[in-house]
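Presented below are the structures under discussion, each in the form of structure tokens.
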Structure 1
Amino acid sequence: MAGYVLELTRWNVKNDGTDAINTSKGINAAIIWASQQGFAEIVLPGGIYLIDENNPIQPLSFMTLNLGGSTLRIRDNGLQKYAIVSFQSNQQYSKLTNGKIIGDKDTHDYNTIPGTHEGGYGIEVGSFTPKVGSNVRFLSIDHLEISNCTGDGIVFASTFGQISPVPLQFAASFEQGGINTSNGTFTVDSKRIRSTLKIDLGQSLIKKYGYFGLYGNGYGALGSEITTNHYDVIFYRSDNTFLYAANTVQFFDEVDVPVGAAYARVVLHQSAVPSSNGVSINLRVPEFPKHCRVEQCQIHHCRRQGISICGGKHLYINECEIHHIAGTDPQGGIDIEDGYDLNQFIHIDGNDFHDNTGYDVVVVNGKYINITNNRINTTTRYVSLGLNRGVDKAIVTGNTIYNALVSLEGEVLFTNNQLYGSHLRLSGDTQLPREINISHCMFNNCLLTLDKSTPYQIKIEGCKFFNDNQKINSFYNAKWCSVTFRNEPQIFSNCEFSGDDYYYLNYIINGTKGGWIYDNVTFTNISKPLGLPGGTYTNCKFYGSGALSLNGSSASSGEYTFKECMFNANVTVNNAKTFKLLNCYLQQQAGTAVKIQNVSDQVILKGNVISYLNAAGVNSMIKIEAMFTGNWIVIEDNLISSLIKQTGIENLISNNQQVQVIIRNNTLKNAIFKLNGSELYMHNVIDGVMV
């Protein structure tokens, strides 16, 4: 049946911005009538509809509410909470489209009723205490302009839905052993723990929705002694016979109840029996939006958020513009927070975020989060894009990010993004370690901070870091250097650094540990000091670079090994424990190729080629300075050559120092030794003569 155009007089509706009570009542009555008559769409005539703050518009299932280009505006009020459009009746296949939704942010009464007044929503999908239910399914919201709400433009909300047994009873019920998932019998199993309690499947919420599950508490926590992500559910008939088993269920997922099941038992996939204090698992039947889409909407000048996601699965936010959110924290574009790992399969694609006071996108908890092909441009010093440590299996790809602070702590693949004048901060603690992979991204005038408390959980692969004279205009704490090193070592591979930073390329914080891994990393056209952290550098290239300063944050952390690397930079080693230069090629123009200063243990220069192709004097090609305090130095199997006579190896250590210097099997051309006489040298060839 064709769409129904609402008849203003018939339903006592005003489209001139007056008579909120009758207008809200009339629109809702017309929606119900149109649904009963079989209309698939109801269309509002153009105009401004003043909405009663106590009576939101309530679209129905299997219908489109087409605003017809008109405006729904909330009546000025002083309520803590309101909604202009509300979906709280388990609607399915409902659509809201084509118009404007405006709150009363600028004229709201914030004083008469005390409180935060952050619950004024343009569109409310679900609720913690819904009118009928929050299980909204297959909802479409598109081509809307939503603005000036005291809270959020759009909120997706869920119920908690706790059922029996209560958490304290459940927490105290675990014992060693499993349950056979083929016949329901108890088993002896040192790798499983089972609850002794029966879950009554006749409870009202289970009977209403046909599912339940194991979830965390109000903060999403399962408990400090829960070490698994999975459990089994075994269903029994009322006569105690086995019916069915659901194997390897994940926490925060729903378990469908089979027909004929009277009760169920659960088995956790872990060996240790927790104490009751170490468990905060809740049995729940949460209600939440699912399979909902927000597309081609403009959401702006709301007070708290553009969109809040507080529990939902398979939600899609595509091609929206979200901007100028300001007034009360978090003041963000999209906030995925309450509901924790109930937030799953969230897709944020092709949106434009700008001029938001707080976050543009923040994910506190959730899994399977995809943030793709968005444009983020911020003017704030707040975190613009944040994925906190409770996030699992997130993908951030194809985004363009300007002048922003990006903070990643969760399990994230951050790939094929372009960042300009921004700061990417990677962190995380040892209590909840998460792997972060940064892959094939381009950083222009940016800062990367590595601050993980667990080693080798960050991998930077195939990325390019470019700096130019605009670096000084970067995000406020991104302009000083390109990489800041803190805490435990991580891994770089197949990356390229090019162009001068404002001050220096790298900044090593005191306390940074050694052991960093660089594999096939190229440094080009960098005249400022590089300042590399202690670690192993394999097949790395230093082209057109200035002095390479190796200065460990402490003598214990400064252990450097270079293998099969290429240099045309002068290398100075200071405040390090060890330095090894193995099978490398140093093509020099001037200056000392390798300068050994304060090294506390050992130096090995082996199998290298050091070549000076110009005729300028260089003082010494390899120089061991008097400040050396280590135990021994080995210089062997190197080829050292110059076009004119130079000093090949110079040892300035006093001959009364207890340092063993071994120089052997080296080949020198147009180069000589300057030694103190305490060295052990043998089988060296100078200009074809063995010495």
Structure 2
Amino acid sequence: MDRTKHMGTASDQEAARTIASRYLSVHERGGYTYRPFMKRGIYRREDYRYLADLKVLLPDAKLGTFSYLWGRYQAPMVMNLRFALIPYGPIRVFVNGVLAAQSDIFSERARSKQIFELVMHEGFNDVVLECENTSGGFGGEFGTWVGKLDYYFLMPDLYPEQEGFCYSKTLENQLDVLDAQHLNVLAWLPELPDFKDDAVDLGRIFNDASAQSYVVVATALHLDTSTWCNVICNAELSIDGKSITGSVELSEGDHDLVCYAKVGDGFELSIKEARTNAPLFCHTPVLDLNSSYRYLFAGPFDMRPEGFIVQCSKPFATSQGQDFWHLEGVSTYLRMYNDNVLFGHWNYPLGVTLYGLVETERMLKPTEPELSNRIHSYINRHIQSSIDTYAYACWDAEHLGGATAVHHLMTSLDSLDDCGSFASTLLEVAKDHELHDYAPLMEVVGNYLSKTQPRLSDGTFFRTGLMHTFHENTLWVDDLYMSVPFLCRYAAYRNNPEYLEDAVHQFFGFSKYLFLQEEQLMSHVYDFERNLVTGIPWGRGNGWALFSLSELLTVLDVDHPKRDALLSLFQGLSKGVLRLQGENGMFHQVLDMPQSYEESSCTAMFACSFSRGVRSGWYPDGEPYRQACLKAVQALKETAIDSEGHVWGVCRGSEFSCSRQYYAHQLLPRLDDTHGIGIVLLSLCEAQKLG
């Protein structure tokens, strides 16, 4: 950070305004991407890796022959892509034509995971796997090194904008050169439909539907000028809501076409410019204008559907259950992706980010209504988008392989990280925002915490049975924030004190395993596999604990029988933290390791917690904590917030270790990391309330 551009002389409100304005300028606009998807061939499965069992895909392949798998990865910058390979037989991995990795005989025999760092340049990178057919196996599994890491590959231009890998018919010999020119001449699978044919065989798309079933066909037409058109269609057709037969004059611009066809009749549509007889080509309403796919198909329906609304955000009911749009070809669907960096995503750091934004909105409302309203609109759109796409994501997870590109955490729900933070913020935002239809999501999260999330015998949450197996049989201080704030708000939402009692119970359970009595700090993790507490007082971990306890004490009745014990814990942890504040006001990545770097998110969390403690009268003597809060926020303005609204010095998302060196020297800070933006905003809001 350029120290000459810090915000040390700015007011708390001005600093918050600057951060929020920058954040909105980068992430305010966002929408969803649609792509064709073939549920055949090589696509991601429930573990988020691609499955290419070529013994199944190429059953007639001779031993000793080769098949090539081809995908493309779009990198935002020069980077290393961590890539897992589980070979069934010999595999060599090429990146942009250069050998980058290969299997070994040990992993081939055991079908065990190998992890490689693939060097990617900015933009599209060709990733090609050369697979040899052996008696031991042919092909393999590959992709993300850990479950729920939602990166994916696109097929080459032969299959425009489609996710997955294509695979070649077998070759007797290996290719000497693996560039696009040499790859393009191979015979690739899976096969695409014949897009040049005006007729579509609906029976191939809906192969188990009766011939008398109806199908809704949606398409669009773009005209550069007003045109008389000759329209031939073997189905009932409307254009822009008007029934059409024969010739029609269409104005310049976009036109929506909807047809009702019967499966047995197939579907055929021809539109030609009346004067020249030149064909006019339709395109799907949501794919790129240059896409080869022309139509969306919904069905089958036993009767002609009345009032059917063409929309691409939710599944719809058919005679065979819930379904989504099909495209031309066998087992081919329209699929939704979220390619935004942050907008519309549901994860725990964004839950904190939006919490900070909504408090900033409330702080700015009396004096800066324009920016406050802008933040209000953004929060609404982000959260409502997450609400509105959940039904689609559940359908996608059930029907398209298991690995979704929208709501990938909530559709692979196996941890508190996946649900609690964002759901808590949703309930907080719903207090004064116009959110709707979120009850099903809240029910899922509430049921998960109360009935599904693993617990120790004493009822304390812990981590087991996760896709991320490194976390197996551990208890993390982070999970206080991933559970307690939601339980507090959910108790009020459901008017059920049992959830609040669970929140109280969690603090005593976590403290039993993680509170370091001598230091009056919390250890990051307890490892039940080795039956030990790691003993590292990670800054943000202690921030999660103290901040979450402030959330609980804020809503707990003053006469609650365990309130005094919780206040004692709050005071003790506050005391342990306070003594480690640096002279400039910052706290360190490892709290009692002054040579570790100054970390912004924990500094902000402690400032928030101290402010709440002072304002609520939770300290016998609040003045030291008042001064510590103001000093911490001033330090953030001087060392972590620059004049452009960037937030510096925020530790990235963590794993865990018994070594302090991991936290100090490997778990390094990142610019504008969402683990810190929201909590820094909250600290600015709290400091202003404190005065």
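Taking mean count of other Cβ atoms within 10 Å over residues 41-48 for each of 1, 2, which is largest?
That would be structure 2.
When mean count of other Cβ atoms within 10 Å over residues 73-80 is calculated, the result is 19.1; to which of the structures 1, 2 does this value belong? Checking each candidate, the match is 1. When relative contact order in percent (Cα under 8 Å, 6 or more apart) is worked out for each of 1, 2, structure 2 gives the greatest result. When percent of Cα pairs over 41 Å apart is computed for each of 1, 2, the one that comes out at 39 is 2.
Taking distance in nm of label points 7 Å out along Cα→Cβ at positions 57 and 585 as the criterion, the top structure among 1, 2 is 1, with the largest value. Out of 1, 2, which one gives 23.3, 86 for Rg and Dmax of the Cα atoms in Å, for residues 249-600 alone as computed from the coordinates? It was calculated from structure 1.
One of 1, 2 was used to compute helix-only ellipticity at 222 nm (-39500 (n - 2.57) for each DSSP H run of 4 or more, over all residues; to 500), and the result was -9500. Which label is that? It traces back to 2.
Since every read-out is calculated from the coordinates, none of them should be taken as a lab result. Keep in mind the model is a prediction, meaning the values are calculated, not measured. Cβ atoms are built from the backbone, for glycine too; each structure is taken alone.
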